[in-house]
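The following blocks contain the structures, represented as C-alpha cells.
Read the figures in this text as sums done on the coordinates, not as results from a lab. Everything quoted here is computed from the prediction, not taken from an experiment. Cβ atoms are built from the backbone, for glycine too; each structure is taken alone.
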Structure I
Amino acid sequence: MPNKPLSSLTAARYGKAKVRVFRIVRQDKWHHIVEYNVEALLEGDLESSYTEADNSVVRVFTSLIRVIRRYLAKISPYILNPEKFALHLGTFFVSKYAHIHKAFVTIEQLRWARIPVEKGNLKEHPHAFYRDGDDKRVVKVEVDASKGKDKLVGRVSAGISDLLVLKSTGSKFEGFIRDEYTTLVEVDDRIFSTSVDLEYTFSEIALKAPGDAGKLQFVAPEQEVPERARRATLEVFAEDESASVQATLYKMAQRIIAENVHIQTVTYTLPNKHYIPVDMKYIGVDNLTPYLSKAEVFTPVAAPSGLISATISRKQG
C-alpha cells in the first residue's frame, strides 16, 4: 500500500515585482506625469507546476507580465489614477487567461509636483517637476473571477506610507496608569511627530468584463478619495489639541469615513518620533522646565519608539 502524502499545496501565487513605470501624458504643452513601482501576482490552476514540475500551466510567465504592464501603461486611459490602473491590470489578467482566477496588483506612486512659476497667467510650470516629499501613495487591488469570468469583483485598499509630520506644540500625555515600573513623566505640552501609514478599504466593486477579443477594454468605477484622505490626515493632525496619539488617530479616521461614503475601514499605523530635550543644567541653563517654554534644544531619537495602530470601521445598519 503506497504511503499517504503528508503534505499538499494549499496556496500559491506567482508574478513580477518591482516593475518601474514612468508615463508622460501630453495635452499640447501641458504634461502630466506619474511614476509607479508595480507588483502583480496571479492565482489560479497552478498546482501541477509545483507538485509535478509541469511548466505548461505557467502560460503567463513573469516576463510577459512585465511586458503587459508596460503595454497597458501606454494604452490605458486610467494610467494617471493608480487605483483605476491597478483594476485595469487585474481585470485584464483574469479575463485574458482562463486558468487565472485572481489577480493581485500593488502600486506605489512616487510624488512629483509642478515647479511654481510666475509667468503671465501661469502659476505652475507646464512640464517641469520636483520631488516634493518621500511619502508614497499605495494601492492594493484584488480582482476576483473565481465565481465566473462574467462576475468579476474588485477589492481595493489604498492610502499613504511614510508621511512624516511634526508639530512643536498642541500635544500632551497625562493621566496614564502609573506603577513601580513607570518612568515616563506626564507632560501637558510636547512635540508630536510621527511617520503616517494610512490604509483605507473600499466596499467591494462589481466590475464589467471586457467585451473585446484582446480583453483590453475596461470601464473604471468613479471613486475619488486620495486627496480628501490626505487632507483630513494633515488638517486633523495640525488642528487637534492632542490628548494622545490614540485620540488624534481616531479623529483622523472618523473624518475619512464621514467624508467618503464608499470607505468601510480606516487603519493608521503611527510610530512615535521622539525628540528629547537636552539637559543643560551642567552649564546653568534650564532647557527642561517648564517642558516646552524653556525646552528649545532637542535630540531626535530614532529607537526605541512607541508604535500606535488601530482600525476604525464604518458601522453597519
Structure II
Amino acid sequence: MAPTTGRLPLLPAAGFVLIWSSGYLAGPIGTAAMSPLMLVAARFAVAAVLAAGLALALRRPRRISQRTLSQLIFAGVMLNAVQFGAMYLAFDAGLSGTLASLAHSLSPVLTAVLAALLLGERLSKLQVVGFAVGVCGVIVVLGPDVGAVGGVASIVLAVVSVLGLSLGTLGQRSSAEPVDPLWGAAVQFAVAVPPVFVVAMLVEGTDPARIVLDPTVAIPMVLYIAVFNSIVGLGLLGILVRTRGPGAAASIFFLMPPVTALLSWIVLGETLNARELIGLLIAVAGVAAATRSSAAATAARSPR
C-alpha cells in the first residue's frame, strides 16, 4: 500500500515518541549500573536474537542481495555501533538524556544537509535556517559551563553520535531494494555487536565486577532497551512509514526533547533552569520547522 499524505495515526505516533524518548532515560540509568559499551553490545545482541526469532516465527522472506547486505552492514554499524556507542559513552561522562535527545533531534536536518553535500539533493532555505536555529538552541542549553554536562569529551561524543545517526540514515536511503524489516533489523543489530564488544574489551576490560556494577538494574535496562526501544519502537516506526512514507519519523523528531525533559522530571526529578528551557524551546522550534520541510520534500519524492 502506498503511503498517504494525511496525518500520522495518533496512537502509533504517540507510542513511538514515548518509547523513543524513554530510551534517553534508560541509557543514563543503564550506564550507571553497567559499563557503557558492554551495555550497547548486550542490547544489540539481545535485539538481534529477538528480531531474527520473530522473523523466523512469522516466516518472513530472507531474500537479501549482496549489495543490499553491504548497505545494511554499513547502516547497522553507523546507526547502532557508532550512534549508541558514542552516546552511551557520553551518558557515562555525564551528558543528560534531555541534551542527548536534543542533539539527536537535529539529525533529520543534518541528514538533509549531508544529502545535499554528498548526494546533490536539494536543500531548502528553511532547512538551513532551521538547522542553524536548532544548533543555536543547543548552544544555549549547554551554556558556559560545559563541565556540568560531562565536559568537552561528552559533547564531542554526542556530535559523533549524531553523525553516526545521520550517515546511517543516508545509508538506508541509498538502498532501492525492499528488505523485510525484521530481517533487515536483525542484520543491523547483529553487525553492531562485534565492533562494540571488541572496543569494550579493550577500553573497559573483562572483569565482570567492573562491567556489571549493579545487576539488579543492568539486566532490566538491557532487556528494556532491547525489547522496547529496539523491537517495539521498530514496529511502531514501521506503521508510521507505511502510513506516511520515509519522512514520517523525521516529522515528529522535534517532539523527543520536550517529552524526554518531561519524563526526566517525572522519573528522575531532573529540572531545567530558565536558560536551558529557553534553549530547548529555540532548538525545538528550529528543528520543527526544518523537519516539517524535510518530511514534506520526502513525501513529494515518494512514489504514490
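Observations on the structure shown:
- Value 78, 78, 44, calculated as Cα extents along the principal axes in Å, assigned to which of I, II: I
- Each of structures I, II was scored by relative contact order in percent (Cα under 8 Å, 6 or more apart); the highest score is held by II.
- Which entry (I, II) yields the derived value 1.5 for distance in nm of label points 7 Å out along Cα→Cβ at positions 74 and 210: I
- Source structure of the calculated read-out (helix-only ellipticity at 222 nm (-39500 (n - 2.57) for each DSSP H run of 4 or more, over all residues; to 500), -6000) within I, II: I.
- Given 0.50 for FRET efficiency 1/(1 + (r/R0)^6) of positions 202 and 242 (r between Cβ atoms, R0 = 41 Å, to 0.05), calculated: source structure among I, II: II
- Comparing mean count of other Cβ atoms within 10 Å over residues 106-113 across structures I, II, the highest value is found for II.
- Top of I, II by FRET efficiency 1/(1 + (r/R0)^6) of positions 90 and 122 (r between Cβ atoms, R0 = 35 Å, to 0.05), largest first: II
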